[in-house]
Structure 1
Amino acid sequence: MNKAYKFRIYPTNEQEVMFSKTFGCVRFIYNKMLGDKISHYEKTKEKLNNTSAQYKKEFEWLKEVDSLALANAQMNLQTAYNNFFCSPKVGFPKFKSKHKNQISYTINNQNGSIRIENEKIKLPKIGFVKMKQHREIPNNYKLKSVTISKTPTGKYFASILFEFEENIESKEIQSVVGLDFSMKELFVSSDGEFANYPRYYRGSQEKLKKEQRKLSKCENSSNNRDKQRLKVAKLHEKVSNQRKDFLHKQSRKITNSYDLVCIEDLNMQGMSQALNFGKSVHDVGFGMFITFLSYKLSEQGKKLIKIDKWFPSSKICSNCGAVKEKLSLSERTYNCDCDFSCDRDINASINIKNEGMRLVSLV
């Protein structure tokens with residue numbers, strides 16, 4: 001099994017220069033190889049199998065950075081290139097922009113070239129970099145690779161991938177919950193609990209508008225624009241961190257309380273484009289919540305069941321099973337002919353729970 005830990009690192013000025021050089025070389029080799037592939041295909045209608053090593057004779061400064069960082073850029077390009085030809089739904093690889101704020105590169109551990117000692121991480125061509133190690137690494141974990149990234153606010157992080165062997169036993173299902181997506185609450189559970197999502201982006205929207213308006217009036221490539229861009233980036237980063245913190249805590253709470261979690265397999269991108277709900281859907285981060293919930297449950301041998309998105313959870317009466325032909329979004333209370341009355345979202349979550357238990361029983 002593989003598991004990744006993300007730690008904040010604090011490079012010196014010289015190490016920052018080396019990081020920037022590596023980011024640039026990785027971007028250059030990706031764009032150069034992609035450009036050569038395109039030119040070769042236009043001339044011969046055949047694929048070009050080029051490698052990062054062949055460019056080091058022409059561009060000797062590529063030798064100053066770790067070769068595995070360039071090799072991983074080559075692998076990423078080859079994967080994207082092959083996916084385009086294998087699947088019509090996958091777009092053609094794009095050139096990497098120099099002005100992209102979120103940048104990263106990946107290096108592999110070979111013969112102990114990467115190691116952690118005394119809250120420092122040893123990186124090839126960089127040396128020991130100070131690291132904020134917020135958790136202990138088990139002795140049976142084998143370090144495989146590290147991804148170095150830089151945020152728009154100038155912070156550096158190391159995402160360290162470990163490999164380990166562990167037999168996770170499936171837990172007997174005793175407690176089950178159904179979760180219904182809610183743009184206002186994040187989710188509503190079959191036990192009648194609401195997540196009460198604080199809507200961090202909406203709360204910061206006015207301040208963001210003010211700072212972004214100032215940014216739009218700054219002259220390009222000026223010092224004032226760089227300072228204002230940093231202010232806007234910090235606001236976005238704060239909202240992102242608040243959202244992730246809330247989602248992690250909610251997913252941990254559910255994981256510790258239930259053995260089986262049932263949800264709908266929703267198309268969040270489609271929902272964000274429908275009826276101008278984009279900001280509300282993206283603000284709650286339900287897709288990210290499902291990702292957090294999925295790996296937390298699997299680590300404890302618990303299950304996550306996804307119900308088909310066309311399952312009419314809102315139209316079914318959770319008491320008698322009758323199905324309504326029409327149910328408008330304005331109807332927030334579900335009323336059935338069997339005299340059953342319930343909150344619309346709670347009724348849907350109960351139906352999701354029942355359907356999930358039915359699917360598990362068939363396995």
Structure 2
Amino acid sequence: MTKEKNDEKKLLSKAPPKHPIKSIQFDLFREFVTNDKNKISNTVEIWERIPKYFLTPAQIEKLRPEKGQPDPYEWEYIEDGLTYTVILQPALIKEKGSYKAYFPSATEELLEEALKKILADQQYGIHDPQKKETWVKFSLSLLSRELKARGRTRDRQQIKHAIEVMNKCNVSFHRNGEELWSGSILQDLVTVGRKDYLADSDAQHIARLPLFISHAINKLEYRQFNYDRLMSCDSSLSRWLYKRLIHRYRQANHINDYHFMYEDLKGSGLLQQSREIDNRRKVINALEELISREVIVRYVIQEQKNGRKVINVKYTLFPSANFISEQKAANKRVTDNQKKLFDAKLNTVDK
């Protein structure tokens with residue numbers, strides 16, 4: 001990047017607030033209906049639905065040309081009759097005197113979840129409801145401890161690298177050819193100098209989260225969920241399915257099931273095996289993991305065929321008692337938050 005572009009980026013960057021901002025919307029975001037807040041976090045469907053972390057390390061290596069850097073990666077899918085496209089522009093990170101391109105993948109996914117959990121802690125989050133900006137403070141040590149506590153240990157060099165990828169990559173999201181949003185996963189990262197950054201893992205850093213999260217906080221468009229259970233899932237597809245159930249299976253109980261089609265999963269970007277039979281096996285493995293993590297108790301598969309060829313599959317899921325209880329708590333929180341906002345004489349429309 002040239003000096004002129006660097007200067008331009010600095011002018012366009014936003015500065016974090018110098019002091020905490022009192023906000024009832026953010027207070028509600030940090031309150032949960034639970035007996036153990038340590039296990040609970042927030043999920044924002046409008047942000048989660050954008051595929052960002054679907055490329056595996058093996059896929060990324062295949063994208064690298066023998067010389068030069070990989071082009072941005074495009075993934076297109078259809079949902080509810082609309083065509084969506086996500087374009088991932090890799091982060092260029094300098095290593096040993098030259099630049100290497102990196103796409104976000106599973107480590108960045110887990111790190112984002114850890115940051116959103118940290119955001120709900122009063123001393124680490126700042127939300128400005130008027131400017132629609134949300135900032136999270138963190139250190140390498142804090143993130144290292146958080147990931148280790150959830151069984152997702154990464155060393156500090158891996159965490160630092162993932163933070164750089166999240167800050168320097170660009171995600172562009174389109175619907176029917178029209179760009180809806182473009183930006184990095186972690187924006188306006190404010191950090192100390194490189195030497196101090198590597199030397200002091202307790203140094204505080206702050207980054208601005210995407211507008212989708214700020215908008216959701218203002219409008220109460222988020223749900224609480226069992227973050228500890230999510231982080232215990234080994235498969236990215238299991239985590240994606242669990243999030244989908246949290247947002248779409250809100251009235252889970254023992255007498256109503258939840259079903260979806262195989263084609264619905266294409267929007268995750270996580271089914272890119274060369275053979276469809278391998279993709280379907282990947283779905284089964286993810287569902288089996290959801291059983292082992294006590295999200296569901298069982299599932300039923302109905303294949304739709306044209307002759308001997310499987311053209312689609314219907315999956316019917318039956319929830320666990322734990323999941324039912326957690327969804328009821330999430331629903332109660334939604335009702336409680338709306339009442340508290342009403343009592344404060346505010347509404348859920350951004351000012």
Structure 3
Amino acid sequence: MSLKASFTKKVFHFNFDARTSRGRMRDKTSWFIKVWDESRPPVFGLGECGPLPGLSIDDKPDFETVLSSVISKIPSLRLTSDSLLADVKNLVPQDYPSILFGVECALLDLRNGGKKIIFNNSFVQGKPIPINGLVWMGDLDQMLQMASIKISDGFTCIKIKVGGLNFEKECDILHYIRKKYYREDITLRLDANGAFKVDEALYKLNDLSRFKIHSIEQPVKPGQPVMEELCKKTPIPIALDEELIGINASEEKKKLLERIKPQYIIVKPSLHGGISGSQEWISVAESLGIGWWMTSALESNIGLNAICQFTANYPVATPQGLGTGSLYDDNFESPLEVEKGEIFYNQKLSWNNSELMSE
């Protein structure tokens with residue numbers, strides 16, 4: 001088998017005003033890796049590389065240069081190797097996790113017949129995965145409306161972005177939800193994206209605890225010494241997210257989690273080391289009794305599909321953060337569907353990624 005590879009760049013446009021505490025996003029760029037056997041070009045695997053501007057460690061000016069270099073080395077890989085993921089990890093510079101994720105997915109897809117099957121497991125066979133409904137930042141009325149829509153759509157776990165509005169207004173939103181819906185029926189998660197000031201973080205966590213919050217992601221920016229103290233004293237379980245970016249060695253992952261002792265970690269393959277790196281994070285977390293769940297990082301349906309299948313390799317009970325497939329006006333048509341707070345793979349539907357089929 002003689003492998004060939006190429007990549008294509010595509011810009012996706014949000015179908016709403018996408019805001020976080022880091023600012024507003026109007027579009028999102030991804031690069032798609034295509035891998036095929038020279039003797040059978042119609043059969044190919046696809047993988048998505050989608051670094052997040054201002055956040056991903058591989059959001060760098062030389063991204064395409066590094067991607068081109070990696071693509072040129074793919075023919076040296078052996079698709080049937082039992083150590084394929086390890087071989088890919090050695091091929092890609094460690095500070096380019098989204099490229100690693102894209103190459104891993106493209107090769108696994110090709111190995112499974114080029115049918116968008118990265119892992120042939122229960123998800124592909126139709127078993128749904130519970131997910132949270134994401135409420136993006138907006139004004140008070142917009143966020144209340146979004147939360148109500150998510151709940152009426154059947155979501156029982158709602159994740160709300162905080163840190164971008166006046167803190168009292170954000171508390172008003174949570175108060176409204178708790179007043180209208182029984183807390184036994186609706187689980188609330190928060191995501192601060194590191195927006196809280198160090199000297200205010202514990203006060204805000206204590207104040208937010210009256211709303212019976214399940215967890216809060218990354219209350220302060222990564223690398224702050226206070227995070228260890230916050231995880232010790234917090235009344236709300238803390239989930240590390242941005243804190244994991246750039247930590248690549250298994251022993252360093254263990255040191256970080258042993259030192260900070262978070263209640264949870266958020267695993268994002270595009271940011272946290274691809275499939276192989278994410279497997280390490282999960283293994284280390286579980287060995288230390290730390291919970292985790294998987295979240296997509298604004299990938300298109302190509303990347304989201306791969307993350308869903310990867311997630312289904314584990315016993316899943318808690319809602320995952322995999323409900324981002326409807327964010328774009330120009331996403332690829334896919335078998336992925338969301339219904340009543342779950343995402344599933346509808347085998348009756350087809351993929352439409354014709355623009356990526358040509359070299």
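Worth a mention:
- Computing P(r) over Cα pairs in 20 Å bins from 0, in percent across structures 1, 2, 3 gives 21, 48, 28, 3, 0 for structure 1.
- Structures compared: 1, 2, 3; top value of mean count of other Cβ atoms within 10 Å over residues 39-46, i.e. the largest, recorded for 2.
- Source structure (of 1, 2, 3) for helix-only ellipticity at 222 nm (-39500 (n - 2.57) for each DSSP H run of 4 or more, over all residues; to 500), computed value -9500: 3
- Computed 0.8 for distance in nm of label points 7 Å out along Cα→Cβ at positions 135 and 151 - originating structure among 1, 2, 3: 3
Computed from the coordinates by the stated procedures, all read-outs in this text should not be read as laboratory data. Note that the structure is a prediction, hence the values are computed from the model and not measured. Cβ atoms are built from the backbone, for glycine too; each structure is taken alone.
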